[in-house]
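Alright, structures below, take your time with them.
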Structure 1
Amino acid sequence: MTNLDTQELTREVVGRFTDTPDQRLRTVLSSLVKHMHAFAVDVQLTQEEWLAGINFLTATGQKCTSTRQEFILLSDVLGLSMLTVGLQAKQPVGVTEATVFGPFFVPDAPELQNGDDVAQGAPGRPCTVSGSVRGVTGEPIRGAVIDVWQADEEGFYDVQKSDLTKAQARGRLRSRDDGSFEFRSIVAEAYPIPTDGPVGTLLEATKRSPWRPAHLHFMIQAEGYETLITHVFKMGDLYLDSDPVFGVRPSLVADWVPQADGTTVLHYDFVLAPAQSRPSVR
């Protein structure tokens, strides 16, 4: 038993992972410890500050529910979500860019057919969305599973409304034989991310805006291809340059075209990358 200075302590902690069978897990944990210790030394972190940090993370976990992921929201506003997206962005030329997942995805969304109404009563201006799903060589992808979800014109997702008994502005459909898809929904509008939890407290303390530019979420899955998680943003939105979760990419900004009958049309084509193996932490 010896007294360890800061550098020796870091080496000792990292050394405790030596017998970890999973090499990738050992690499990740060792690096995590080194960086956390270096951060504490860099800012001369006090015990009181670390306790405040623990309390903040505890409150973040307590805010999570089956329909809200406050930790994802925290990762988003710290830019970590988009950083991890960027680290895996080395895709073939022409592949649709990915962006953040967001905290309001719900698995097992209602199954819909092409042409169906995804809005299901959600308030907003009518919009028709169409496009295609293809591979990098232009091949149409038949039967791609397309999850879509969005906030309504009041800035709320269906899972934020406790009085709703069914999904709204959320659904799942599949691409046709030629890779095309089409559904009806509502025009996306800008909205603030939730500020009633620890993430909101962080934004207030740092004087940051919670307003996200208008967007429509997509998750597209197909056998033999990488899963794509992305948004399509509305051209001309006031918040494109100040997205609090850093998710905007120029290639994901599209024109939502008003029609003479008062509806709006959005067309966007997606290109998926071929599947590839990646290291995993078990």
Structure 2
Amino acid sequence: MAIETLPEPSIPVTTPFRPRLGFLTATPIIAVATICLGLIIAMAIAAPLLAPHDPQLLAPAQRLKPSSVQFLLGTDAYGRDLLSRIIYGGRISLLIGLGAAIFSISIGLVIGLVSGFFKWVDAVMMRVMDGLMAIPSILLAIAVVSLSGASLMTVMVAITIPEIPRVARLVRSVVLSAREEPYVEAAISVGTSLPKIMWRHLMPNTVAPLIVQGTYVAASAILTEAILSFLGAGISPETPTWGNIMAEGRAYFQVKPSLIFWPGLLLSIAILSVNLIGDAARDALDPRMKQREAGK
């Protein structure tokens, strides 16, 4: 009598989580944006190695020199090497963009989680956020810098404050939707602690939207810093930033347009690259976008 043997049950193998960064090269345009942004970041990090001269060294005898072997992009009105100032300027601009994104997301995440979960907090906190959003971000940033004085941290705080309400409202909308899900209601019914509910059930739903929002905040912060510096309300003029370089060069635009052209070009490329990467991240992380593409 033959005995029938049953197949051994297969045990699923758990694979470690790996971040999916394929969207960075999803299309040729996104790939070019990724390369451009990577080169700008590398240039800023390696500024001491790449810059041929001290960006703050004054040389009045060399003022407004044209491009040459010694000064590849020429000099500014104070005889400082333009190329060196542009390279170092990327450090400040990118640092402010990254810092504003991190601070605004961190603070906005906490406000959004609490406001979305507690209705009595939401009624008060969202009115405060609406009040901040009613003030133009540039005017609010200028007011903060004027009251506290121009410095790197002050400018970063001034740029971060207008971005917090946008992040908070985004997180709040996600939490309001997620808290009605059955798994969240089940966690509440069995007496799961509030910090655990927020950390394990609500916060993971905000990761994808916050990644996308963070790219937009970084691009907006880089542009806002340039505007503040151009208006004379940013970091001190001797500090090389793309906005400061363009602000100092506007008086000599007819004599030497490159004082505005080169920093403006890098500023435009950086902001455009960040925005394109943000759009690609949104398309990759938003399941509704995938469904729309599948339905076409």
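Worth a mention:
- Mean projected area of the Cα convex hull in nm² from the coordinates reads 25.6; which among 1, 2: 2
- Sorting 1, 2 by distance in nm of label points 7 Å out along Cα→Cβ at positions 28 and 68 from high to low puts 2 first, with the largest value.
- Label whose coordinates, when helix-only ellipticity at 222 nm (-39500 (n - 2.57) for each DSSP H run of 4 or more, over all residues; to 500) is calculated, return -8000 (choices 1, 2): 1
A short reminder: the numbers here are calculations on the coordinates, not readings from a lab. Being a predicted model, the structure only gives us computed values, none of them experimental. Cβ atoms are built from the backbone, for glycine too; each structure is taken alone.
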